[in-house]
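Multiple structures follow.
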Structure I
Amino acid sequence: MSKNTICLWYDHDAEEAARFYARTFPDSAVRAVHRAPSDYPGGKAGDVLTVEFTVCGLPCLGLNGGDVFRHSEAFSFQIATDDQAETDRYWQAIIANGGVASDCGWCKDRWGLSWQITPRVLTQALATGGDVAKRAFEAMMAMRKIDIAAIEAAVRGGEAAST
C-alpha cells in the first residue's frame, strides 16, 4: 500500500464502486479485496471490508463502514480531459450508472462521490487570468457538463453557449 492513500467510506458496496471506477477511467484498477476477519458494527465476518484500488493512478482504499457517514462535495475527484469526446464519455458513464448531474462540470456518482469532469482548455483559460479567465469562467458558470467549443469561443471573445 502507498504511504498516502485516500480512504473513501462506503455503506456496503466499495467493491462495486471500485470496479466501476476501474472500468471507467484509465490507469485505474482494483488491486485487492479484503474480507472482515470477524463481525463488526457494519457487517459480518467474511463480508468485504476494504478494497484497494486506483483511480487514474491515485491510490484509494474503499472502506465498507456502514451508513454512518456520507460523501459530500467537500471532497471530489477532478478528472482532466483532452477533448469533448473524453469529457462526454466520463460524464455519461457516471450519470448513466445512477449518478446525478450538477453545475460547472460537476456530477455525483451513485455512491454520492463527487466528480469534476474538467477539460484542460478550461483549466488553461482560468490560469491565463484577466479577461480570458473572466470570459471562460462566466461561460462555465452557465453549464452543467462543460462544452469545450463554448469555452473556446469565450476565450476568443465570442458568445458561449451553455449545455
Structure II
Amino acid sequence: MEIYLVRHTTPNIEKGICYGQSDLGITDSFESEVIEIHNQIPIKEISKIYCSPLQRCKILAETFDIPTTFDNRLKELDFGDWELKAWNDISPSALNPWMEDFVNVQVPNGESYIMLQERMLEFYNSLEHEDEDSIIIVAHAGPMRALLSYIQQIALKDSFSIKINYGDVIKI
C-alpha cells in the first residue's frame, strides 16, 4: 500500500498562537498550495482519502473529489486550556514542565505527545487495504511526525527533526 501523507495548507491564524485542535479556516494562498499538492500525487491511482475533520484539512481533502473518511484520530494535538492562546501568554509555570517533557507531560485539559502517537498508531494499524492500493491521509504536522517517528524508528522526543511544512506531501 502506498500512503501519501499530506499536511493541510496554511491556516488562517497569526503566528505565535497555539491552535492544535481549534477549527481554523485557510488563507488566500490555498489555491496555489493545492496546485502544488495535486502535482505531487498520482490522483487517478488514489482509492480513498482519510482526513482530520478539522476544516483546514477537510477543505483540502474535498479538492480531490475522492471518497473521504473523516477520523478524529487524525486531529492535531489537543492543547486543552492553551488553545488559541498566544504562546507568550502561557505562564512559564505551566509551559516549562511540558516543554521539558512534551512527550509524556499532558497539556492541562489536553493531551501529551505520546497520547497523540497512540491514537495515530491506532488509526494506522486499523488501515485495511490491498498492497496495490494508494491512499491519501490529510492531517496535521503532529500526527504525521508521530507516525513517521514510529515508522523510521526515531525517538518521539526527536521527531521534530522531521521537517513538515504546510502543504507538504510525504510518500510512505
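Taken together, the values in this text are just the output of simple stated rules run on the coordinates, not laboratory data. Given the structure is predicted, the values throughout are model-derived calculations rather than measurements. Cβ atoms are built from the backbone, for glycine too; each structure is taken alone.
Determine which structure produced the value 11, 35, 28, 17, 7, 2, 0 for P(r) over Cα pairs in 10 Å bins from 0, in percent, calculated from the coordinates; the candidates are I, II. All intermediate terms of the calculation are to be shown ahead of the outcome.
Numbers: I: 11, 35, 28, 17, 7, 2, 0; II: 10, 38, 36, 13, 2, 0.
It must be structure I, since only it matches.
Looking at distance in nm of label points 7 Å out along Cα→Cβ at positions 96 and 144, point out which structure of I, II has the largest value. Can you show the working numbers first?
Values: I: 1.6; II: 3.4.
Of structures I, II, the maximum of distance in nm of label points 7 Å out along Cα→Cβ at positions 96 and 144 occurs in II.
For relative contact order in percent (Cα under 8 Å, 6 or more apart), which of I, II scores largest? It would help to have the intermediate numbers written out before the result.
Values: I: 17; II: 38.
Biggest value here belongs to II.
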